[in-house]
Structure I
Amino acid sequence: MSHFSFPALLPAFLALACASGLHAFTTTTGSAVWPDGPIVINLQLSPKAPLSDGQANWNAAAATQLAAWNQHLVRSTFLWVTDSTAPVGNGNFANNVLFAADNFGRAFGDSTLAVTSSFRIGTRIIEADVTFNTKYSWDSYRGPLRAAAGFNAEFSRVALHEFGHVLGLSHPDQAGQFVSAVMNSTAGDIDGLTDDDKAGAAFLYAANIGAIAPAILIPLGDQSPVRGDSVEFSVGVSGTAPFSYQWRRNNVVQGVSTASFVLSNITAASAGTWTVTVTNSRGSASSSMLLTVTDGFVAPTITTQPAAATSLPGRNVVFGVAATGSTPRLYQWRKDGANYGNSSASDTLTIADVQASDAGRYSVVVSNNGGAATSAEAVLTVSASSVAPAFTSAPTSRTVSAGSTVVFSSLAAGTPTPTYQWRRNSTLISGATWPNLVLSRADLSAAGTYTCTATNSAGSATSNSATLSIAPAGTEPSRLDGLSVLTTLATGEPFFTVATVIGGAGTVGLKPLLVRASGPTLGSPLFGIPGTLPDPRLELFSPPTSLATNDNWGTPAANVPGISAALASRAIFPFFAANSRDAAVYNSGLSAGNYTVQVGDTGGGTGLVLAEIYDAGTGAFTATTPRLVSVAVLKTVPADGLVTLGFNIGGTTAKTVLIRALGPTLGALFSLPDTMPDPRVALFAAGATTPFAGNDNWGGDAQILALNNLVTFPPASAASRDAIMVITLNPGGYTVEARPVAGSAGGSVLAEVYELP
């Protein structure tokens, strides 16, 4: 089984049940894999010597099974530490293998021999722990399972199975693939890797130098057949073969592993959301469609009308329409009331190399076996004028710590749309042709003066210059040291959850943290905000373990000194009274890992509430000091509503952050219902009422995608209407508003801020 959490760590739990019992291997949800290089496994099993098969002890038996998998891995291999003394924990970035009576505080399921708990960031596995159930008596041997007295579980084949889960393989038999495999969900007489197991390992960990991750070229399209019809499911992808295909209906795996297939004699049971995930050794991509089954033909209904367009001569123009009703549907486009070309199954019309004669009124007649519907007319205007580029925003000089990511941003207006070229010290930068220039792990060699030139057929313009400076060694590094979420708790919504991560590459030690939920103070004379939450309550988790809860911050009294000292050290606004009903928790030292804060109201009230997470550390801050890495909240927002994230950048140098508001991706990748169809984000400096940056649709910028994938899971597609932006900011406070685009629907949105290394 698997569990979903957000924003950065996605844990999956895979268990082997105790029972007897063509390409078919399957991968875990999300198709996550380890990055290139060694996978360090800490063998911490209790000693026993010898085992029935002659091996010296449990750790030696486990090492034998790790070595068996290594024979089929190329770009990543297991590297094990025998009798390791690494800290044991779930979510601590150490890969532990041990015997225990429970799985890190969670009870084993009935007849469960062992469990693999894995964590991932996006499509990269970052930790996997294997726990063997001490409820059973264990031995190690080859051949058929035995029922001799004194033991009832065979270690080596179970270890082989669980290490397959560590690699990212799942149970073929639970995905409708019935083959001989040690990765099947029940223990049996198979005591070694089968061809299917080996193929799965080789597929995930083949040499992938030069390989390209899958991208959806031909997505799935919604279909509405009549009961008894046949439906073809087909997806087209680009990237480096081989690919694996996993189909799901309503998030349930189907027994199909090909790029296309036909479902005959459709019934109501076939209806639902169908999703295909395409995977290769570099990553995965998904596409979804809604299948609606009707008892009779349903006439078309136009749901999205064609939009008017203005174009220069020589450009391409695309008109589109959206319709519901039974499939198949035919589309007959018209110009000025007369048929324009032949009818086809395409809901778009592309006019290439537009000329003045193409100007006119365009509409479309959508037809099926149930009837026809005619769209409104959309006017195409062909303009003969062109405008030279002019910069509307230009790059800003930055000073960063060595090894930081830096983003220079620019944007130019012009007709036709300008192209871009960046230069450093007047020298052209090869491939730097996006409005944004991303410099990863910038060092002294990247320091210099940067400019951007925008060009179209009417002329060109060059931006002002921006200087990149690298701070001297020993300069206090920048970091996120304060995070917040301002939102409304509505009727029928007992709580919401804020997630964060403590850590950062190369950091060690503990992090003091102050967590607050402010409602009454927001409504007090201090701020005078109406409609605030009357009695907030918060609970701090290291999932799934609760670490602390609080209702009123002054109770118990032992909490107050730590909270007050943290407030004073950070110069954070105080609560308006010592007996206010605001909530707060202070923890003097949390280890690296993911944490969540659940905020509700003690009396079930509703209203505006501010959830805050502060770095409460004191003393010098260095590159090895643990820090806050991200903040995220999953919230349902109405069409006229919003959710606000706040963050503060501390230190003396600029910091680059990734800001996201995901709606369509939540539906496509995680099958969440009622997601926000078109979110947007706006970025404000602290106290400002006008945004200085923002994003609506992220547009598929390859640089943004590469940075996104460093810290979290990718968007569903380059064409998704999710909002994603990357920006370099000087120290100070900032707020992000996430809301629906004007005129679009509300829904569930995942609003996030991440630091970028």
Structure II
Amino acid sequence: MKKAFWTVLALLVLLCLLTPDMEFRQASSTVVFSAEHELLGARIAPDGQWRFPASDRPLPEKYVQALIQYEDRLFYCHPGVNPLAMGRALLLNIRHGRNLSGGSTITMQVARLARGQRSRSLGEKLVEILMALKAERFKSKDEILALYAANAPFGSNVVGLEAASWRYFKLPPEDLSWAEAATLAVLPNAPSLLYPGRRDQLLKNKRDRLLQELCRRGIIEQTDYELALQEPMPERPLPLPETAVHWTGHIHQYHPGEQLQTSLLADLQSRGNQVARRHHRRLAEEGICNLAALILDVESGEPLLYIGNSPGLKDKGGQVDMIRAERSTGSILKPLLYAAMLNEGEILPQTLIRDTPVNYTGYMPRNFDRNFSGAVPADKALSRSLNVPAVEMLQQYGTSRFLDVLKSCGFSSFRQTASHYGLSLILGGGECRLQELASCYAAMARTLNHYHDSDYQADVPFSPAAVWFTMEAMRQLSRPEDRAGWQYYNSARPLAWKTGTSFGFRDAWAIGVTPRYVIAVWAGNADGEGRPRLTGILSAAPLLFDLFELLPVEKDWFPEPLEEFSYAEICAESGYKASTCCPHKSTRPIPARGEKTGICPYHRIVHLSADGRFQVRADCYPLSDIRHDSCFVLPPAMEWYYRRQHPEYRSLPPMMPGCREEDRQQMEIVSPRNLSEIYIPVDFDGQRKMVVFEAAHRQTDAIIYWHLDEHYLGCTRQWHQMALAPEAGLHRLTLIDQDGQRLSLQIRFLDRSQN
């Protein structure tokens, strides 16, 4: 007896080892959910089936009750096989002479599904029985039910409860009604014949009988039963949601076949799509087809809204995810340069920056309005998005250094050398991605939110003080015309924001930052076609502010990083640290590294006659009558444009006749700026053109006499411009005013046609 026992045991162990496990290796769909676990989108499995990956969430009770009542009432009692059910099925099949029932339990059905729905035979039935027995030994009942729900066929190309729930009812399984749960419980019984849209009455009859049985057994109330009978049957499989098409595509690219709960907020995404559709219609009238919008949570850096392109656009590049496309930056990087220079102590927040016509070896940037201010505070240059001061700042800071800053901020799209981009880098000479841009500004916001955390590691190379002053400058930017006066409303919310427009009106950008959110918007045409009204303020900013209004109200602003400030006396006119000559000064906070900046270079003591009409010197005017006044004096070119917009500016009076000042500069070449080497311009037909020089003089009524290599060229009054046609080579340009003041420059002219 003992030997026989061990023999039987060994045979059972061997049989168990030889019995296949319940394994499902079919490819799954990629399924993307919101933070609230609402379905945002999905991509079909490689085999063409809608098969959601198995979920670790428990099955809904309604479905479990309906399934067990319909398929296997003794599921929780049997060991995987129900001999009584198999006996009844055998008698039924013999009586009718064909297979009408297999008497399979749910566990045996799972085994058959795992075997790939092979043809029915006695051998297959035996394997299913063995697999069921083995599964019941090593798996819980809930695990077996979950396997069935994830792999049962539901007609058409729909596999699994979750896919069926969404395809037939557009609901997650936990939200199914009793009628819907009963429909999905009976559907796998004959999926090739019974699926919504085909023989609906037969499917309804089966559903209603199951509902009746559930009511008879007291599982559902009579009222619920009667209401369930009135629910309509699904007519056909429904399309899955496409709330975040490009986000789903991004997830599918990097996590194919996975089911992921992401950070997107379903309601925000849905309302954002509606807003984007409205703006797409507006932009389409201007010939602008594409747009993109991204909202990031500052703390996590994760997206809350992701609109990769105009919602619903199927052609004209609508399939391209413009959030991850590289596009010309326009002016959108200017705040980063401002922050970098503050961080290095190379400017103070209101340091005057030169704003005059410039020519850097053929590169001649212009402000958007084609005007010049002569000199403008750095923060105002940023809030007004002036191009010439930005180029001036980049020349001072260095393109190579700024590229290093951009790379430290997480931009990977600037792959060329500094010489490739040149000074145009700050005006759109390079390309970046909307996603990188938003991430960078989110990191700046985090720097301020956590400046007091000693263990916080900043993701940008800027001090909290530099970031704070940058956000303050961005906050001063005037909002679009339709939002004028926003600050006077009780519901007003602060926002640091900036726009950008690329060369040729091809890309419109807008970025907005608060302590909790970053909103980034791009508009344009995916094929790069420019349009006259394609600007940041007209095309991107309106969408930015409409999305901003969808976000929860937050009136708090970034905390001032007081520990990061120094305090210095600042000259009111120049924005530099005040010198002893500055008459108007006040103590203001500056970034700590700003201590190393120089003192005001524009205020100096000037010696005047008693009536203040002339400048004088001790050797030509009584010393006791000389007035010593502090005057704000800009270089001639800056002064030329500055005094046009600042009527309070007072030019220095002329020297008193008989007095001469030998060392003070009266004239300056405004354009070209790079005077060591100048390329002679060439027309499209290869003909050389003239080089136009522009000069500025402190005296508005001055006369300037122009000479090239001692050859007289002519004189100019008020507007000092002269066109030259020099031969290639080294030349000397000399300017002499009516008082004999002289400006002489040696310039090398280069012929492009010889390069």
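Quick note: the coordinates plus some simple rules give every number you see, no bench work behind them. Because the structure is a prediction, the values reported are computed rather than measured. Cβ atoms are built from the backbone, for glycine too; each structure is taken alone.
Hey, mean count of other Cβ atoms within 10 Å over residues 544-551 derived from one of I, II reads 19.0; which structure? Attributed to the structure labelled II.
When distance in nm of label points 7 Å out along Cα→Cβ at positions 80 and 584 is computed across structures I, II, the figure 9.1 traces back to II. When FRET efficiency 1/(1 + (r/R0)^6) of positions 32 and 672 (r between Cβ atoms, R0 = 35 Å, to 0.05) is computed across structures I, II, the figure 0.05 traces back to II.
With distance in nm of label points 7 Å out along Cα→Cβ at positions 160 and 720 computed over the structures I, II, the top value is the one for II, the highest of the group.
One of I, II was used to compute helix-only ellipticity at 222 nm (-39500 (n - 2.57) for each DSSP H run of 4 or more, over all residues; to 500), and the result was -2500. Which label is that? Only one of I, II returns -2500 for helix-only ellipticity at 222 nm (-39500 (n - 2.57) for each DSSP H run of 4 or more, over all residues; to 500), namely I.
Comparing distance in nm of label points 7 Å out along Cα→Cβ at positions 64 and 232 across I, II, which structure shows the greatest value?
On the way: I: 5.2; II: 3.2.
Largest calculated value belongs to I.
Rg/Rh (Cα atoms, Kirkwood Rh) was computed and gave 0.99; which structure, I, II, did it come from?
On the way: I: 0.99; II: 1.20.
Attributed to the structure labelled I.
Source structure of the calculated read-out (distance in nm of label points 7 Å out along Cα→Cβ at positions 360 and 688, 4.8) within I, II: I.
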